[in-house]
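I've put the structures underneath this note.
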Structure I
Amino acid sequence: MTVLQTVCFRAALLIAVLGLSVASAQQASPEVPIGTIDFFGLRKLSVETLRPALTLKPGDSLSPGKRPASLDDTQRRLAAIPGVLQAQVNAVCCTDGRVSLFVGVLEEGGRTLTFHEAARGKVRLEPGVLEAGEAFEAALRAALQQGQAAEDDSQGHAIASDSGLRAVQERFIAYARTGTPRLRKVLRESADANHRALAAQVIGYTEEKQAVVADLVFAMRDPDSRVRNNAMRTLVVFSAMTPAEKRSVVRVPYDPFIALLESQLFTDRNKASAALAQLTRNGDPQLLALLRREAMIPLVEMARWNDKGHALFAFSIVARMAEYSDDDALKHFFNNDRETVIAAALSRP
């Protein structure tokens, strides 16, 4: 694995996977300052047109624990701008102790995504799995507060270095050995989105990972963003598996991730770009050509984000389109020379 692959994948795990929204951010800090504001989904409109509608700016502070009303106010103001059909504003905590704001816009006439109708089934997860899910969230918050978010994904499922998280993940492994059929049923049929989201996480610990890929791809079209987020997270870790004598590489399709690069939700774009950064790590020419044809605009848009931690996924893909080595691309990235790489990718036929 090259330096850039290592950096990108660690970022995918620590930022894209474990990053918290403001509503679930570290409770130890009463207020967190805004560091960066990034936009996406713009084809006809400009950032300059939208910026006056923002009710927040870098340096302002947000209180963790609940979604600030100012974000909903900003969404309404953005939606009132001519040419804007919908807007979503997400606050993500924390990069270097600061919140990142992401403003997603669906322009009039823009590409819309369709999701499955909400499931209506009565099937639910067992109480023990729900208890383990709650224990995981508590252990995750504690680990993040202590800076202990590292994990090993070589087996195709996450095993944390933090002992509290690892203990819960071992419970996931034990349940998945016998409970995978129920997890699959919940993921596809349960009317409870919380249960579907947890199922998308726990099902990743099954021994037969290839057998559940189709279920997770189905969940990527779930109407609930948390379910989509967890399904993509699980597939990203599948793709990071290290082959072994009794462990085959899991084949993860890339088309569903490309489609979600057009989403107006930050979580969709973030996980999709993290997955595609992983899937392009070997320079698959067919995949890179497909991304050039179908996703160049959103990838370049994301590669220019001010939040470097989240921009790195898309930038790594754009650099591979331009045939930069991963190490050379990383040098440009950290030397604040992203535009040279982006221009090279855009100029290629």
Structure II
Amino acid sequence: MKPEDDFVEKLRALLPGADSVLVGPGDDAAIVDRGAGPLAATTDLLVEGVDFFSDEDPQRLGRRAVSVSLSDLAAVGAQPEFFLLSIAFPPERGGAFALEVARGAAERAAQFGAHLVGGDLSSAPSVLLSVAFWGRPAGEPLRRSGASRGDSLYVSGHPGQAAAGLHLTRRLNAFAAQGSFPTLRFPEISAADQERLIDAYRDPMPRVALGLALARERLATAAIDVSDGVGIDAGRLARASGVRCVLERPRLPLSGALLSFATMEDLDPVDLFLAGGDDYELLFAVVEGEAERLTRAASGLDVPVRRIGRIERGEGAVLEGPEGIRNVADLGYDHFEART
């Protein structure tokens, strides 16, 4: 178990139970029972130099901060409704900076019918953003627990692209620090693919519509937001459900852009897929016989959904391929470990 997951387990042991708390710490969002029905709540913190670069465009930064929390709501199948945004920043950045962050955040939320209703401002040595989001579950809330032996394992989008985009962004920033204009300059990758990878990191799009469909149609037996890496998040889903997730290497949706980047950098694209993080995709389990109904539900959502494995008896998460079985449950980002 990673240090971050160990911390969550110890935190849960400290908290007294409450009848109104339907889902507490340890899932992607909390679910509380209110008079008007269950309410989903989540919060996320973004820190300059840890979660984003200091030269990030403020509107894009606001969009990204909101997308991170929207992805949590997507993972529990909740319709976003409203959010609070708190911004701490160096005084020399000025009020215009904070206003542009808020503008980007409000515009991204509005794409999903949600509204900015308040927040806070403070000064700090570096930029820090905090988002607290609330929404209404579209049906029975999705949870990380619930997957059973025989279920199929699916993922949305193309994990690994954000990790490649982070690599490219670091390279471009290094060029800029040396006085070069940070233009796309990697001949091994097309300009379109470079932009696709960088956008996957800097401006992710949460899978809210997919999460709503999975909950509303009762399709997913378990779901998790893929933010720290497919490997570690598959391990978390497995642990919560008391099963083993088996990822089948030939089924992994490795995009052409990711493959081109991996070739250029002499990296294994599967490692980027499993451990990259910052994807904000959904990993979920579906009863084997529901594949056709899932295909129909996802057909109009403009998001690729791919079966990548299966659920078995056992524990942990493994990759199954021609080389044999490999443990992948610890592959990914942990907030208590140094970022490399």
Structure III
Amino acid sequence: MKVLHWNVSKPSSTSGIGKYENELYKNLVKIAKSEGYELEVTRVQRGENKILGSTVLAWLFTYRCANADIVHATSQVIAPVVFIRRPRRLIITVHDLAPMRYPFEIRDLSEKIQWSLTPKALKKIDLIIAISEFTKKELMKMLNIEEEKIRMIYQGVNHSLYRPMDKESCRKHFGLNPNKKYILYVASNLYHKRVDLAKRVFEEVRKSREDVVFIKAGYSEKLLGENILNLGWIKEDDMPKLFNSADVYLHTSEYEGFGLPILEAMACGIPVVASRRASIPEIVGKAGKLVDLDDEECVKEFAEAILQILDSNIKIDRPALERSMEFSWEKTARETLEVYTGVL
């Protein structure tokens, strides 16, 4: 079986989708090699050139079928290639439909072109992999795609990288005060991430405790305010140290196809306080505190949950750690391999 991955990320990418593409490829190759599967997996990635490496031009010049038995497009925005080329079998991973729910977040022409063609293209795909039950329901509800054409396969986490570590040494790595309490928030400034809500929650927590610092990480604008630390982009090898530096991980997003940072925090044994929206309850299960965003008192509920965790002085959140063990990239790869076998 010859499988070709059409990746949307560039080789230097550190995005969530890029992580999915790299881990899926790596684990598929590992399984094939160690267990003797007759499986050849190759991949095509976009070029680093800003113009020639754009997604739209990649549709025309990058994505070729290469006589593969199966082509697996690893992001929904590659779907429009189906209007240009037709592989023998075409599978596509859909991470979310956020740009359809929040069209005002689309800021450039390339994204507009992608999302003007993607919905119709998805209906022509042989089979779709959704990364959560929530995303599966979105596909059925918003695009009227038949349930039989969708397989749900969760993303995973690298447990050899994301694991409990010594909090004191991790804080020292970032120059953090060992005597402070830290709330970590990892997100962009897109509206649906609800950065505004996260800041209000922190301000509410500060009314009760002045020793708390809010750490904001990720590609986004800085948050201004007292005791707010903006770290910006953090390289992958340092992210486990950052999670382990925190006393609690806060996630106020109202829309997530999966919510990878939540799972990574849990794998580090960090208590999670998140919204009860989209895919988040699927990932957290009973291992974290979920808050209903529709509740008028949600800011206070978030703050109360955080304060309870801070007062408890939890070293390692065992339920969160155990829950994270239900997810792995190897499991993602094995279930994807089952899909490949099923479509031939």
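Source structure of the calculated read-out (mean count of other Cβ atoms within 10 Å over residues 140-147, 12.6) within I, II, III: III.
Tell me which structure, out of I, II, III, gives 22.9 once mean count of other Cβ atoms within 10 Å over residues 92-99 is calculated.
Clearly, the read-out refers to III.
Please state which of the structures I, II, III yields 3.5 when distance in nm of label points 7 Å out along Cα→Cβ at positions 60 and 172 is computed from it. The value was obtained from structure I.
Values quoted throughout were computed directly from the atomic coordinates according to the rules given, and no laboratory measurement underlies them. All values reported here derive from a predicted model rather than from experimental measurement. Cβ atoms are built from the backbone, for glycine too; each structure is taken alone.
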